[in-house]
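In what follows, structures are represented as structure tokens.
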Structure I
Amino acid sequence: MTIIAIANRLGGHEILGRSIRSEADLMHLIEQGVPKATIRYLADSLGIEPKELVQYLPVTPRNLQRYQDKDLLSDSVSDHIVALAELFEHGEDALGKDYFRDWLHGSILALGNRRPVDFLKTHKGIGIVDREIGRIEHGIVA
């Protein structure tokens, strides 16, 4: 998983309005805020509806309606979007796009028979899901 791949998943230079080539660039992007359009672009990259992605973000759909596509989101929402982009990139690299999408919605024994998508509302949950992907990647069974 590379920084460039994560930036591309967020829309690349066209959507972000800048090149992202390092962790420092990514951090600066988060601090400045990502454009609202990254939500649609990230959802499309996984093959889900933007409204599904929005339910994992620390912002209400009603509040998001007030933003134009080029408007920058808060640093906390931006941080969460970037964390999801990193997770989605890792998941697709490890499991393949279709399998990863199905896996996110399936009941996983190692997660207490809960669906991975149920963990995506918090950074802690994203970390738990990411570690589970790493376990699968390395052949570690729950």
Structure II
Amino acid sequence: MKGFYEKLDVYIDELENKKDDYKVLSFVLDELGYLPDDVLAYVSKKLDIFPFSLEGTIKFYPKLQKARVKHYVQICVGRNCNQPGLKEKLNELREKINFPIEERHCLGRCAKASNLKVNEEYYSYKTLEDLEKLLLNLK
């Protein structure tokens, strides 16, 4: 991670506007794939801005909202993907994993069995046990 912080410092130093938190957060996202808390604290200090200012920027841009966690999970609960017991299984899984699960009514992959999307990658599952294994293996 030390090498990342060095790259981040160089990137910030080369910015024309040293307070452009959106560009810095986008750089972090491109490099790491998500926005970890320790990096946000570092960026806040480096840019000399309050942490809540960074959170405001993250909340404003959908691209950054989804990147706030390492795994952003969207699961289809539409008519074709929904299975008996899915809602209960999702509630159970939410207690076991440390990333959010967003319920969506369609992911546009109805012919592929039950579907979920992790970050930008799609997965299909046949049983609720398959779903559980898939999500628990993301840790």
Thinking of I, II, which structure, once percent of Cα pairs over 24 Å apart is computed, gives back 42? II
State the single structure among I, II that was used to calculate helix-only ellipticity at 222 nm (-39500 (n - 2.57) for each DSSP H run of 4 or more, over all residues; to 500), giving -17500. I
Looking at distance in nm of label points 7 Å out along Cα→Cβ at positions 40 and 72, point out which structure of I, II has the largest value. I
Which structure, out of I, II, was distance in nm of label points 7 Å out along Cα→Cβ at positions 88 and 104 derived from, given a value of 2.7? II
Thinking of I, II, which structure, once mean count of other Cβ atoms within 10 Å over residues 8-15 is computed, gives back 17.9? I
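All of the numbers you see were taken from the coordinates with simple rules; none came from a lab. Note that the coordinates shown come from a computational prediction; the quantities given were computed from them, not determined experimentally. Cβ atoms are built from the backbone, for glycine too; each structure is taken alone.
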